[in-house]
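Q: What follows is a set of structures for review.
A short reminder: the numbers here are calculations on the coordinates, not readings from a lab. Here the structure is a predicted model, which is why all the values come from computation and not from measurement. Cβ atoms are built from the backbone, for glycine too; each structure is taken alone.
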Structure I
Amino acid sequence: MEFASGSDWCYHAQDVCGHSCTGPEVWGAVSRHCSGRYQSPINIVTKRVLPDGRLTPFYFTGYQKTFHGRLINNGHTVHLDLPSSLRIRGGNLAGPYKALQAHLHWGKDGEPGSEHTIDGEQFSMEMHVVHIKEEYDTVSQALKDPTGVAVLGFFFQEADFPNPKFDPLIRALKYVPRSSNSTTLRAVSLEMFTPPQTLMAKYYRYHGSLTTPSCAEAVIWSVFENPIPLSRKQLAAFSQLQFSNGKQMVRTYRPVQPLNGRQVYYSRGHVGAVSTLLLILSVIVPSALSLYITG
């Protein structure tokens with residue numbers, strides 16, 4: 001997740017042609033939090049996650065409403081400012097959280113580039129929709145609270161056909177090729193850039209950190225299982241942007257971090273699917289046995 005700015009840290013892909021920078025292995029020199037025990041992203045091992053019935057579906061307020069949002073190349077990624085009127089609640093969060101911004105992490109020309117991985121699999125891209133607790137006015141305030149920030153993480157997967165909902169964002173990238181460039185996305189909604197709500201019941205939950213300096217460990221992560229489809233051409237469009245040093249903006253992800261004893265949970269959406277299967281089997285199996293015995 002992207003909050004910090006400036007040239008004091010970078011991704012590996014920026015360290016080219018003799019230009020030195022502080023890469024992910026030594027981000028602890030930029031901020032001590034980056035050497036903490038509860039860092040993000042992580043590799044989610046599905047065999048080790050635990051079901052949690054408290055992880056109910058989210059309720060989204062304002063996600064369907066259109067707005068004009070500022071799209072910015074900040075030298076590390078591209079992010080979209082969001083209206084604070086957008087809210088999420090539910091999902092066992094400690095009250096409502098208001099939206100702040102959304103940004104993305106990607107590979108190179110459509111190659112894998114997500115931050116989180118599932119059973120070691122890295123997806124094509126990952127979007128983070130960042131929220132802070134409703135009572136806070138700034139990110140700085142929220143980061144002092146261990147549960148002050150709630151981030152929704154969405155994977156992207158390469159598809160054979162383009163996703164027209166992302167056309168406004170893809171077209172806008174040509175206006176923000178360099179660091180500090182910005183443009184306005186008009187009449188878009190967050191609902192355009194997220195899966196249908198029927199596909200958002202299944203998610204993983206754990207406590208972690210920002211994925212860039214300061215790496216503050218104040219983030220409640222909800223990483224959704226169902227990926228969003230984008231074509232190879234759409235994915236590759238993000239690689240046309242430039243880092244703050246003018247190099248191609250590619251591989252904008254932090255390597256996965258040790259779990260260090262943390263437990264990852266999954267939502268009731270998963271449990272519901274299992275319960276449905278068990279219900280079906282409870283009907284089918286006895287019926288089949290009855291037919292076998294009486295036949």
Structure II
Amino acid sequence: MKANLKEQLIKAKQGKYAIPAFNFDDLEMAKGIIQAAEEEKSPVILMSTESAAKYMGLEYVFAIGQAAVEHSTVPVILHWDHGFNIELIKKAVDNGYTSVMLDASKEPFEDNVKHTQEVVAYAHAKGVQVESEIGHVGGKEDDRVSKNGGYTSVEEAIKFAELTKVDALAIAVGTAHGVYNGKPELQFDLIKEINAKVDTPLVLHGSSGVDLEDLQKAISLGITKINIGTDLKIANADAFRTWLNNNPDGYDARKFGQAGIDAVKKEAIKKIRAFGSNNKA
């Protein structure tokens with residue numbers, strides 16, 4: 001069922017849990033995510049990116065997302081993740097997305113504000129909510145690779161939230177996109193301080209590979225949305241690889257596809273339980 005991003009994030013903040021936000025790159029990943037949410041009775045944020053749309057085709061991404069929303073019995077927020085192209089973000093707004101994200105975090109503060117305000121004005125006029133990022137979470141996001149831009153400034157977070165009126169704010173506090181080479185060091189004091197001074201629900205990107213205990217501590221300090229992409233990609237790929245290795249003459253996509261669905265579902269359930277969103281639908 002279709003759900004409201006900000007309402008779900010406020011509930012999560014009050015209840016000291018986080019809504020899992022999962023990226024899907026194909027039908028199998030989308031089905032695994034939704035099946036996990038259904039089984040755990042958890043609200044879920046189903047996310048697609050520009051590169052996923054390029055791979056699957058924009059119409060297919062829109063159709064899969066809409067089917068998930070319409071046929072699920074738990075709250076589903078369909079989210080356009082890490083939008084760099086404002087015109088594509090507007091297309092997502094016009095095609096049934098619950099929320100969209102503009103990522104102009106590498107741009108100067110004033111330009112980030114300006115572009116975010118443009119997206120907010122367009123989306124809010126159509127009842128769609130907006131996430132944006134202040135401070136830059138680096139690593140491999142979508143098809144782009146960048147260095148971390150340092151931690152989010154508390155002062156800039158306050159000012160950005162006030163100027164843009166975004167519904168969710170992604171902050172840079174020590175995570176990175178993609179696969180980690182070492183242990184990420186989350187800045188818990190920074191999360192706590194931003195949460196104390198900014199009313200906007202806070203988002204943690206680049207959370208695949210982060211110790212679940214660290215993510216749980218971040219939730220206790222105010223994080224309400226946690227993005228997971230790479231962990232599901234790995235689960236999906238490993239399942240395909242294992243099935244094909246065990247079935248060298250196999251060719252039925254329905255069978256190795258089911259292995260992918262099951263693996264993504266298992267990984268998503270692990271995150272749902274760790275984030276405390278199970279039985280919160």
Structure III
Amino acid sequence: MRSVFFLAIVTALGLAPSTVPVPTRAAPAPDLQTRAPLDDVAVLNYALTLEHLENAFYTGALARFDERAFANAGLPASARTRFAEIAAHEQTHVQLLQTVLGDKAVRPCEYFFPYSDPRSFAALSQVLEGVGVSAYIGAAAFIADKTYLRVAASILSTEARHASYVQAAVNNLVPWSGAFDIPLDMTTVYSLARVFITSCPDANSILRVRPFPTLTVVTRDPKPGSKATLKFDIPRDLRNLYMVFFSGLEKKFARIEGREVTIPAGLGGTVYGVVSKSANSTSDGDVVAGVAILQFD
């Protein structure tokens with residue numbers, strides 16, 4: 001049975017229900033350039049960039065949809081109240097990071113979120129919360145100050161509670177993908193987030209993140225063990241390319257033939273995918289396209 005998650009995404013974006021696709025109305029966000037080495041200020045601003053995005057997402061949706069709209073969409077009676085609590089959490093995260101960073105804090109950007117009703121909003125909430133969890137896990141290794149690390153861990157656990165609630169109580173899916181969540185690096189996370197960003201203030205120049213070129217899985221309802229067709233720009237003179245599937249703490253590499261790849265068997269839950277020119281690496285220099293999100297029931 002196709003999940004509520006994909007039905008809502010399809011309704012919101014009008015695209016294939018196999019993956020979480022890229023919004024077509026959002027202009028590419030500007031790259032974030034750096035004036036300083038990657039330190040705690042840069043990492044915390046990276047987190048603040050995501051928290052600004054989530055804060056704007058929840059604030060805008062709750063201003064647009066009242067209790068009746070949530071009820072008419074068939075969502076649980078408590079859904080809007082819980083989303084209001086999540087919104088308050090995200091606002092608190094923003095305020096905390098701004099206080100820590102002071103005048104070095106990045107400012108909110110302009111965003112476009114492709115939802116049309118509470119159900120598609122809930123589907124997109126699942127995407128953003130999942131990305132937030134993976135972002136904090138991936139960034140933890142770069143935080144040197146133990147006080148900041150403890151705060152980041154506290155935010156991470158709260159974001160994970162958000163993700164599980166939305167996934168299970170609202171979207172009626174299993175609340176986790178397995179024994180481990182997926183750590184994602186900064187470039188991978190920004191490549192996911194930037195599709196919702198239309199523009200940013202010029203002052204947001206702390207991070208050095210150049211997003212990957214777009215990758216889309218165009219096959220409808222792909223399954224582990226079956227072939228899927230990919231859409232991405234193939235770099236000139238590259239013959240050997242691989243689709244890399246991020247699942248838990250593992251990365252599974254599969255050879256791309258033409259524009260088709262066989263999805264490895266045994267994958268479940270949320271899976272992220274990129275295209276790499278290497279059979280064993282997903283460093284920024286090796287990744288040529290990404291990031292696709294797949295959900296396997």
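Q: Among the shown structures I, II, III, from which was the value -4000 of helix-only ellipticity at 222 nm (-39500 (n - 2.57) for each DSSP H run of 4 or more, over all residues; to 500) calculated?
A: Values: I: -4000; II: -16000; III: -13000.
The value was obtained from structure I.
Q: To continue, here is another question. Given a computed value of 4.1 for distance in nm of label points 7 Å out along Cα→Cβ at positions 127 and 151, which structure among I, II, III does it belong to?
A: Details: I: 1.6; II: 4.1; III: 3.0.
Source structure for this number: II.
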